[in-house]
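Please treat every number below as a calculation from the coordinates, not as lab data. Nothing here was measured: the structure is a model prediction, and the numbers come from that model. Cβ atoms are built from the backbone, for glycine too; each structure is taken alone.
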Structure P
Amino acid sequence: MNDETPPHSPLGPNRLKAVIFDYGNTLVQFAAPQIEHCDNALAACLERLFGPVDRDRLRELGHADRRAPYCGEYHEIDVATITTNLIRQLFSREPDPEHVEQVVNERMRSFIEAIEIDAQLTNLLLRLKQRYKLGLLSNFPCAQSIRASLEKIALTGLFDAVVVSVEVGHVKPHPLPFATILDRLGVEAAEAVYIGDNWLGDIQGAKRIGLRAVHTQQWDTPEKFDRQAGDHDPDLVIEHLCDLGDHLLPESGGCR
C-alpha cells in the first residue's frame, strides 16, 4: 500500500511503516505568543509567593533554561529542578518544596492552556493513522504537561507511542530518545520518517540515527541553531505541515 508513495518524493520509494512527529512548533505552535502567556502566568504565581519579579531577568533565565539541555551530553533537566533553580536565581532564597510544587503546577496549567491545534492538522493525522503507525517525540522537562495537553486537544488516541525527553533523561539530538520511540513503535530507523522544526535536535538527531527527516518551517522556532560543518540536509523542507500529505498520502494530498 505504501508503495503508492510517488517516485519523485524525496521521502523515497522505500516502504514507510511509521511517521514520528516533534510536538512544539511542529504539530502545535509554541513560539513567542505561547511563551509570553506562560511567562506571564509564571510571573504572577512567583509574585504571589515571593514578591516582585524582574520580568526581564525571568525571560533571560527562561531562554537559558530552554537552551541548557543542548549543551554537553544533552541531559534533560526536570521541571522541578528548573523551577527550584529559577527561584534561587530570582529571589536568592531556598524555596520550600510546597512552593516549588505550586509553581510547577502553574507552569503545567499555563502550558496546557496555551496549546491548541488546527482542525485541518487533526484531520491529516487521522488520515495518516489509517496507513502508518504514528509516534510523538518531544523535548520537554515535564511529561505530564505534554500528555495532559494531548488529552486537551484530543490527540492522545492517535499516537501508537509517545516519548518525552524527561522520561529518558536526554534531549534530542541524543540518540536515546529516537531509539526509544522506534523501539516502542516496533520499527527500524529505515522504516520511519521524522518531522520537526529544530535544526539540531530534530533534523540532525534524526538523520544521525538513520531516520529520514522533514524540516517544517511553519512557525518561528525559539531554539535556533546554525548549520555546522558536516551537518546533514533534511530529506524534505516544508512550509506547512499539510504539505506532508502530498508525499505520504499521494491519493488524497494535503489538508488545506
Structure Q
Amino acid sequence: MRVLVTNDDGVEAPGIHALAAAVAAAGHDVYVVAPAGERSGSGAAIGRLHRAGPIACTTVEWPDLPGVAVHSLDVPPAASVYAGVFGGFGPPPDVVASGINPGMNYGHLALHSGTVGAALSAVTLGIPAVAVSVAWAEQPRWATAGAFVPAALEWVAGRTPCVVNLNVPDLPLAEVRGVRATVPQAFSERWTGERHPGELDLRFEGRTDEPAAGSDLAAAHDGYVAVTVFHGLAVGEADAAAAAVGQGRS
C-alpha cells in the first residue's frame, strides 16, 4: 500500500521516525508529509490554506530511512494530510498513519489531538487512517507502539473510511498483555481556573474517578493496547431537531 505518514510533533520528532520505519519495514510505500514543528493540540485545524498564499515546504533527509521521501510543511497536521492527498507529492495514499504521539490520546483528548485530527481529516477525504499514541515516558518505547501499526493498517485499508485509534502502554513488547476493543473514556478530569490581571491560569488537578471499565484509558492502564474505531463525522436522525428549529419561525 501507499501510506502517508504524518504527526503533530514535527517532522523531526522521534515518534514519526519510528512510525515511518515500522510501516516501511512491513513493505509499504511510505512518504512523509508533516508539520515543520510542534503542533500538538491542534485537532483537525487546517488554517487558511489557499487564502494564505503558498505554503513553506522543505524536503528533509532522514539518514535512517534513505528510501523514504520526507516533506516538511508550515501547516497543522490536518493540512499536511490535505497536502499529501491533493498533489505535489505523487499519487494519493491508500491509507494514512499518524503518530507516534508521546502521551495517550484517549477519551476526549482524541477531539483535541492533532494526531487523531490528522487521521479524522483523512477520513473526510475518503481515506482510512490509523492514529497511534504511546503512554507518556521520558524515553517512550516507540518500537512497542510501532509493532501494532502494520496490522492496523491492513485491517483498516479498503474498509468504509474510519480511524483506528491505538493507545499503547509504555512497556516492552513482550510485557504488553494483549489488545482490547474499547470505547472512549468519558471526561473525568478536574481543572481549576484562576484569573489574574491580564491573564487566566488553567490548571489540571487530576481525575475525578478511576477509568471506566471497557474504556481506552482503563485498557492501557492495565497493560493492553486500546483499540477504538471512529467513523468520521457520523450523523444521527435530524427530523426532530429540524422540527424544533423550525418552531423558531412561528
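Descriptive notes on the structure:
- Once relative contact order in percent (Cα under 8 Å, 6 or more apart) is computed for every structure in P, Q, the highest value turns out to be that of P.
- Read-out distance in nm of label points 7 Å out along Cα→Cβ at positions 10 and 210, computed value 4.0, structure in P, Q: Q
- Structure (P, Q) behind the derived value -12500 of helix-only ellipticity at 222 nm (-39500 (n - 2.57) for each DSSP H run of 4 or more, over all residues; to 500): P
- Among P, Q, which structure scores highest (criterion: FRET efficiency 1/(1 + (r/R0)^6) of positions 146 and 202 (r between Cβ atoms, R0 = 25 Å, to 0.05)): P
- Origin of the value 18.9, 61, where Rg and Dmax of the Cα atoms in Å was derived from one of P, Q: P
- Test item: distance in nm of label points 7 Å out along Cα→Cβ at positions 74 and 226 calculated as 3.7, pick one of P, Q: Q
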